[in-house]
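Laboratory data are not the source of any read-out in this text; all were calculated from the coordinates shown. On a predicted model such as this, the values are computed, not experimentally measured, just so you know. Cβ atoms are built from the backbone, for glycine too; each structure is taken alone.
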Structure I
Amino acid sequence: MAGREELHEMRQRAHEAGIPGSSRMNDKELKQALQKVGKGAEPMMAKREAKGIK
């Protein structure tokens, strides 16, 4: 599990990337969503895929 500071940083990056609701995501979900957005995925779709929502 990510440390408190690392989790805060990931949430900030997710917010900047346009990923909605990042405050309710865990570290693994954030990491996965940020990677998908980095590869060109839409922020909302990246969040859904990271959380396992269809």
Structure II
Amino acid sequence: MSKNIIWLVAGILVAWFMISIFTKNYDGDFLLILLLGVFLGYGVGKTERKE
């Protein structure tokens, strides 16, 4: 994985944590869906570059 993807995931986690502190809603569904989308998009983009 590239360093940009790691920074993106770290930014997502920090933003989710900060929003959760203010709203007092630690719902992980949106976090899970967003992270799943990032990794699926990365995987698809990586396979399209090879072709």
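Data table
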{"quantity": "Which of I, II yields -20000 [helix-only ellipticity at 222 nm (-39500 (n - 2.57) for each DSSP H run of 4 or more, over all residues; to 500), calculated]", "calculated": "I"}
{"quantity": "FRET efficiency 1/(1 + (r/R0)^6) of positions 22 and 38 (r between Cβ atoms, R0 = 25 Å, to 0.05) derived as 0.95 - corresponding label from I, II", "calculated": "I"}
{"quantity": "Answer label among I, II for the case where distance in nm of label points 7 Å out along Cα→Cβ at positions 6 and 30, calculated from the coordinates, equals 2.8", "calculated": "II"}
{"quantity": "Structure responsible for 27, 12, 5, with semi-axes √(5λ) of the Cα gyration tensor in Å calculated and labels I, II on offer", "calculated": "II"}
